[in-house]
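Each in structure tokens, the structures are laid out below.
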Structure I
């Protein structure tokens, strides 16, 4: 039982409910989507270099850092064959707070039924991503207030679609909602104006802290 790990490191969470807090990041190789703005495309390449790590090795690495926030990311971590076993193992350690970043195209139902499931940060891919047709709307049913839906917007059309999805599926109050700009594609001020005009109560504007602190192309941060 091994996992394809392309990066493991300690940094701050750049986004989400624990933005600004230290976290251990485990980044897995490979993704089933090809978003136009992907900032980790290198991790999705067919022949990307990776380290094969056992479940035990991942757990021991996490514990060695003495950091209790864990972010499993990618690529798409839910594509890993044994990811459910890893989630169950991490769930047994009550010191750990596990977040898994997922792209919205993988069914969440079976993972949500794990005892003490992780928190999900699930993307809803908007039109400019080129991947909106891959979204599984059924996943909304399995998200709660410990989870997050993230909308990455690069245009006014994206913002309008985000607002539509939030309203149609009554997501405000059901889960945490974040809108982020595609880096360099949309003015952050325009997102704020859109939120004001549409009275988007309960929605958070999110700026990726790691792209403010470090160079946008830097890895391991």
Structure II
């Protein structure tokens, strides 16, 4: 049984993360293309890190890249690959009303609760001007003001995403290497703003995500 559990978890790391990771890569590439000032600032951090590592990126150096983390976090905020998650109630709980016209909501053991991650991440009460792509929401000062439980791209608690660290590592490695050599640019087919379809269980755009790649030019 232990061997089967280990095998199942190993498979969930790889197969469960393919769609979600590719979704984040697509949306982050799009945001960098339409926000060149953010892309340039991230490239400056990448170039500095590359020089400090003498061309050999290390795990520790990647983890110290604060702006990279901010850009990835904001992508996960605006475009969460899993728009919702669910939990099963394990003990009776009552959610009190917040407005006069509302009634208490009683949850019973065994009931499933759906948590709207996309709704939380795009709620102006928690993230002012939520349609704006702003990595500064996650700088050292501002991220301390984000209420607990409203930024949950990987879920939270003991049932959060088991592959979150691996997914973040893949995303950061991809953009480190791509942005070290290329610029993400808008092309004729790039839509701004993107239009999402109103069906499905993941974020799907009506006409896809289209950006271009341009080799970087370096000054001597």
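A short reminder: the numbers here are calculations on the coordinates, not readings from a lab. All figures in this text were calculated on a predicted structure; none of them were measured in a lab. Cβ atoms are built from the backbone, for glycine too; each structure is taken alone.
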Q: Identify the structure, out of I, II, from whose coordinates Cα Rg over 2.2 N^0.38 Å was calculated to give 1.16.
A: II
Q | Among I, II, structure where relative contact order in percent (Cα under 8 Å, 6 or more apart) as derived comes to 19 | A | I
Q: Determine which structure produced the value 1.01 for Rg/Rh (Cα atoms, Kirkwood Rh), for residues 115-194 alone, calculated from the coordinates; the candidates are I, II.
A: II
Q | helix-only ellipticity at 222 nm (-39500 (n - 2.57) for each DSSP H run of 4 or more, over all residues; to 500) derived as -13000 - corresponding label from I, II | A | II
(Q) With FRET efficiency 1/(1 + (r/R0)^6) of positions 91 and 171 (r between Cβ atoms, R0 = 30 Å, to 0.05) as the yardstick, tell me which of I, II scores highest. (A) I
Q | Which of I, II yields 0.65 [FRET efficiency 1/(1 + (r/R0)^6) of positions 43 and 163 (r between Cβ atoms, R0 = 30 Å, to 0.05), calculated] | A | II
Q: Out of I, II, choose the structure whose coordinates give mean projected area of the Cα convex hull in nm², for residues 67-138 alone equal to 5.1 when calculated.
A: I
Q | Origin of the derived value 1.6 (distance in nm of label points 7 Å out along Cα→Cβ at positions 155 and 179; candidates I, II) | A | I
(Q) One of I, II was used to compute Cα Rg over 2.2 N^0.38 Å, for residues 59-186 alone, and the result was 1.11. Which label is that? (A) I
